[in-house]
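Read-outs throughout are calculated quantities, based only on the coordinates presented, and are distinct from any laboratory measurement. Just so it is clear, the structure is predicted and the values come from calculations on it, not from any experiment. Cβ atoms are built from the backbone, for glycine too; each structure is taken alone.
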Structure 1
């Protein structure tokens, strides 16, 4: 899963993978968990972001997009 400021952004703002431990797959249950810590979010500037989540089939290597979308990170109001 990559989160970027725009589709043209060269580097992801945030990357979640099974390799970095931010995605855990529970195949027998048909689910996966995505983990983004509070400290990760403090590093992300306020603004609009886009994301997609893709899986790679272990045997065939076929890539399938499971979800995509966008979200807004708002700056802190209460201080």
Structure 2
């Protein structure tokens, strides 16, 4: 069995035209486009400028935290001996 062929797509389009009518299809397409634009804008707002989630620490901050944690671990190991 084959995947979707051009004839399948034509029949699907014809079905949409029969169900919704040709006058409502441009409005539906415009509404879908507007919804996609809003979705992309909101997803962009969740992510920071570098693609990281908003409020996430930068690489420099993470490196500083890692150095501090390593220093604390070394101090605890020294106390344990």
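Can you rank 1, 2 by distance in nm of label points 7 Å out along Cα→Cβ at positions 22 and 70 and just name the one with the largest value? Display every interim value, and only then the final one.
On the way: 1: 2.1; 2: 7.1.
Going through 1, 2 one by one, distance in nm of label points 7 Å out along Cα→Cβ at positions 22 and 70 is largest in 2.
To which of 1, 2 does the computed value 3.4 (distance in nm of label points 7 Å out along Cα→Cβ at positions 38 and 62) belong?
Working: 1: 4.3; 2: 3.4.
Among 1, 2, the structure yielding 3.4 for distance in nm of label points 7 Å out along Cα→Cβ at positions 38 and 62 is 2.
So Cα Rg over 2.2 N^0.38 Å, computed for just one structure, reads 2.36; which one of 1, 2 is that?
2
Suppose helix-only ellipticity at 222 nm (-39500 (n - 2.57) for each DSSP H run of 4 or more, over all residues; to 500) works out to -25000; of 1, 2, which structure was it derived from?
Source structure: 2.
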